[in-house]
1. Give the label, chosen from 1, 2, of the structure having the highest value of distance in nm of label points 7 Å out along Cα→Cβ at positions 17 and 33.
2. I have 0.10 for FRET efficiency 1/(1 + (r/R0)^6) of positions 49 and 81 (r between Cβ atoms, R0 = 25 Å, to 0.05), calculated from one of the structures 1, 2. Which structure is it?
3. Determine which structure produced the value 17.1 for Kirkwood radius over Cα pairs in Å, calculated from the coordinates; the candidates are 1, 2.
4. Computing helix-only ellipticity at 222 nm (-39500 (n - 2.57) for each DSSP H run of 4 or more, over all residues; to 500) gives -30500 for which of 1, 2?
5. Of the structures 1, 2, report the one carrying the highest value of mean count of other Cβ atoms within 10 Å over residues 9-16.
6. If distance in nm of label points 7 Å out along Cα→Cβ at positions 41 and 97 is calculated from each of 1, 2, which structure is the one that comes out at 2.5?
7. Can you spot which of 1, 2 the value 23 was calculated from, given it is relative contact order in percent (Cα under 8 Å, 6 or more apart)?
Structure 1
Amino acid sequence: MKRQCSRFVIFGATLSHKKEGILFSAGEYSEDVHPVLDLSLGGLQFLSHQSMKTDTSLSLKIFGPDGGFLLTMKGVVVWVSLNPEKSYSYKIGVQFNPYGGKKGYNPPECHDIILGLERQFSKEQA
């Protein structure tokens, strides 16, 4: 299946996460900070010391290279793989929930924020 959204890298970006359920939000965001490998309008991949089950719903707080808050996104873990590097054991792929005004969706303004980040950081990598 061909990827519909182009990926881009924000070197030094990180995230923290918390698990989401149908009727609950599982406490606080993780204290662990996870490096973000790449990002797109459709999702992201990050590194983790711990594995996760696919289909796990997450809320993600994404931070820029300077540690400043960028945005919060909701998504679901779609794949987990072993990381061949030694720094983190796993790579985790998250597909973002749709954008819109419905419960569980990501706010439309997050779509615009990611488009702006894509324009900014794609130029830096060119």
Structure 2
Amino acid sequence: MRNIFKSHHPIRHAKSFKHAFEGIWHALLNEPNFRVQIVIVIIACFLGVYYKISNLEWGLLTISMGLLLTAEIVNTVVEEFMDILIKEYHQGVKIIKDMSAGFVLISASVTLIILYLVFAQRMFFQ
């Protein structure tokens, strides 16, 4: 019975958060695109506060920017995994990496559209 609770111990949960933050920190240090996207998220948050956007707009921004950052991390995971798994050039690996990068591009495009819909009227058409 005691072994059942070991997997749910608070210290184990705290360590899993530590590992997650180490992964985010790795992305910040090693992925230039992730840093650019973090800057965009910060700017969008400041603009949201400045223009007093609605809760619905905050929700759209949060979802889209969260998807963007998540997509970049997933892309990094895919690229790192493929580089470790297969050392030489392989057309299949290229396709996998290209599709992963396409995932990021789609996420960035959706985020850009949402940023435009939320802020363009306030910034450019007043």
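A short reminder: the numbers here are calculations on the coordinates, not readings from a lab. Keep in mind that what you see is a predicted model, and the values were worked out from it rather than measured. Cβ atoms are built from the backbone, for glycine too; each structure is taken alone.
1. 2
2. Among 1, 2, the structure yielding 0.10 for FRET efficiency 1/(1 + (r/R0)^6) of positions 49 and 81 (r between Cβ atoms, R0 = 25 Å, to 0.05) is 2.
3. Computing Kirkwood radius over Cα pairs in Å on every structure in 1, 2 gives 17.1 only for 2.
4. This figure was derived from 2.
5. 1
6. 2
7. 1
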